[in-house]
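A short reminder: the numbers here are calculations on the coordinates, not readings from a lab. In this text, all values refer to a predicted model and were calculated from it rather than measured experimentally. Cβ atoms are built from the backbone, for glycine too; each structure is taken alone.
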Structure 1
Amino acid sequence: MRYFGLVCIALIGSLSTPSAFCQQIAVTGDAATPITISAADLAKMTHISGTVLEGDTVVTYQGVQLSEILKKAGVPFGGGIKGAELLGVIIAKGEGGKTVAFTYGEIDPDIGGTSIIVADQVGGVPITGEHGPLHLVVLTDRGNARFIDKIATLQLMHVAAK
């Protein structure tokens, strides 16, 4: 990943939409292993499909489960979250500044099961324009209030209990 920026610069002249390849998501904060995932890295990960209702239209997104990305940063999803770890929060922010929060327990498949993906395709076609190339989609929400266009950072933190 160290040479990722150089690869993006080199590709600018050869791709019609270089930002689609070069967009990346930084997982920062209290991550046991801070990581950066590029759109190219995401394309190599296991994808799922999910549908959402946008207005009167059913839309199918394809992408990687957020919990799988966070596992790479050391979040112990899948039975490993207990006690103080349940105070974990993910602050997701897009390039345009939109910010939303999720809790570890909310998205752990063994606890809350909220289905969130980082989508790179809609209807089997790469996401482009103002929504892409990486779009945070909450498949289990009733509406798109927590969707984020051009997701850029996932900051992990723990809330102190009083």
Structure 2
Amino acid sequence: MPDTGFKFPTVSVNTYWGLPDNVFASNDVDASTVGTGDRQRYSTFAFGVPGSSTINGIEVAVEGQKTTLNATLTASLSWDAGSTWTSTKSVVFTAAADETLTFGGAADLWGRTWADTEFSDTNFRARFIQGDGGRLIDVDAIQIKVYYDSGAAPAHKVYVIA
């Protein structure tokens, strides 16, 4: 099944986390959650989903670590520039060294049917919320991959035997 490959965001839509732009690459330079309920939104992933594609799944990978105690991070996705969001998915960071945790997957549509146009840089957003009181997370990188069927008919070879 084709996919976009993992894409980093290039825009932090708000600045509730400390140094939120540090998630744009996996380089051990971290963004940090600041407190319970801190929300950070990201956009401009440049997915390049081909037109007329059928979306099969969305996978979100977050590389990070807890700062002291195990800490929960939730994610939700928007298809309309942040007006509406999917239900949340959660992961728990348990390591004091970087670990990569994933939300969703190749067959997970996050509770809705998606159109290829909803993955444009104008429409698509990802939102992350730190969920445990005082349990902070250092986030090194965020990446998202979209799985799709392109809708293009498979190429057929015609052989002429003379």
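Among the shown structures 1, 2, from which was the value 2.3 of distance in nm of label points 7 Å out along Cα→Cβ at positions 80 and 120 calculated?
Of the options listed, only 1 reproduces it.
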Comparison of 1, 2 - label where relative contact order in percent (Cα under 8 Å, 6 or more apart) is highest
2
Answer label among 1, 2 for the case where percent of Cα pairs over 30 Å apart, calculated from the coordinates, equals 20
2
Which of 1, 2 yields -0.46, -0.96, -1.13, -1.29 [log10 I(q)/I(0) by the Debye sum over Cα atoms at q = 0.13, 0.20, 0.23, 0.26 Å⁻¹, for residues 88-143 alone, calculated]:
2
Taking helix-only ellipticity at 222 nm (-39500 (n - 2.57) for each DSSP H run of 4 or more, over all residues; to 500) from the coordinates of each of 1, 2, which one would give -4000?
1
